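Chemist: See the structures that follow.
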Structure P
Amino acid sequence: MAKVLIAEDDRISQKLALKIVEEMGHVGFISPHGKHAYEALTASNDFDLLLTDIMMPEMDGQQLIKTIRGDQQFTDFPIIIMSAVVGVNDISNLLKLGATLFLAKPLDRAELQSYIRRCLGEKE
């Protein structure tokens, strides 16, 4: 059972991502924006994966990735981006910043499950 932090400000996307994570037998925690997510990560340091949106108040997903990757303890921490931003350059830039995988919204249940398994090193 993994602990998954979900940084998402949209309630519908929060609920869907949380439901998918919990259906997989993992525990999900909702964070309303990037600043809160980073504070949660550094406070407990026992999360296994971050699912994050890009467009959020306080600290967006791009800044969150930069901040996480700038912290030594999170250099290999898996980060899945969930975003409606689908431009190839945007996706490429997010991956260059340190995102592990990119998932387009609206979320596809099977694809998100597959990405979570890959990031956690689970068999498909």
Structure Q
Amino acid sequence: MTNESDRNFQIEVQRLHKLTVYGRWLTVILLWISVGSLSIWSLRREIDLWLENFTLAAVRYGLYFHRWPSLGLVLCLGMTLAVLTWHRRNNIVRGLPQGQKQRLEKQVRRIRQQGPSHPLWKWVCKNSQ
């Protein structure tokens, strides 16, 4: 029976990891939809100028004198690159690091202990019990 329990536990850890991945990508998508689109909209006149005559001076001018839209784009790009790097490290290069595995296992134990009142219960422990 413990072998079945261990297999269920590992499945739950994998589900939690998958939810973490989806959550990070959802955050990136929502960030691009909200902050990214507003930043691009604020820079629309500069983008027209860049499309007409693309020079580094025009790009520098557009980004330097429109700091809030520039910061919004930097935030979106930074978050996207951070999630890509995290995802690549976890899945392609070395697999899940031991520290992150332990953190996920601890979180699954907490979800199991709290039971159905935990917000992630139905996604993590749905068919295991």
Structure R
Amino acid sequence: MTNAAPPKPTASELEMLRLLFTLGPSTAKQVHAAALETRPDMNYATVLRLLQVMHTKGLLTRDESQRAHVYAPAQKQESVQTSLLTELIQKAFSGSGKALVLAALRGGHVTPQERDEIQALLDQEK
């Protein structure tokens, strides 16, 4: 068995991961209920199938000890985010973290409160 990292999640899989990071270990029914809050068109069968595929790909773990299987992310949220961010920096910003940060700051993706938090973090690092 290899220690290869799980594959990069698709957009739909990333949506399921975000829900599971918020909910914690959950059944397909619980994930479906949470998904309905932002995607009223999402049906239960789609959620269940996505969770099953994600388990097969190694993105999720599955506890089969109960009748309703409980799914959880196979990696911590920070690990998934770091992996995706590293890929984004390499592909879109030629490996420059500075370019990514400047694009976020200039593009209106950072609120004034977030700017203050970032500045405080930078000041701490000095």
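Chemist: Looking just at percent of Cα pairs over 22 Å apart, which of the labels P, Q, R belongs to the structure with the highest value?
Modeler: By percent of Cα pairs over 22 Å apart, the leading structure of P, Q, R is Q.
Chemist: Separate question: Which one of P, Q, R has distance in nm of label points 7 Å out along Cα→Cβ at positions 17 and 49, as calculated from the coordinates, equal to 4.8?
Modeler: The correct label is Q.
Chemist: Match the computed value -24000 of helix-only ellipticity at 222 nm (-39500 (n - 2.57) for each DSSP H run of 4 or more, over all residues; to 500) to one of the structures P, Q, R, and report its label.
Modeler: Structure of origin is Q.
Read-outs throughout are calculated quantities, based only on the coordinates presented, and are distinct from any laboratory measurement. These figures come from a predicted structure and were not determined experimentally. Cβ atoms are built from the backbone, for glycine too; each structure is taken alone.
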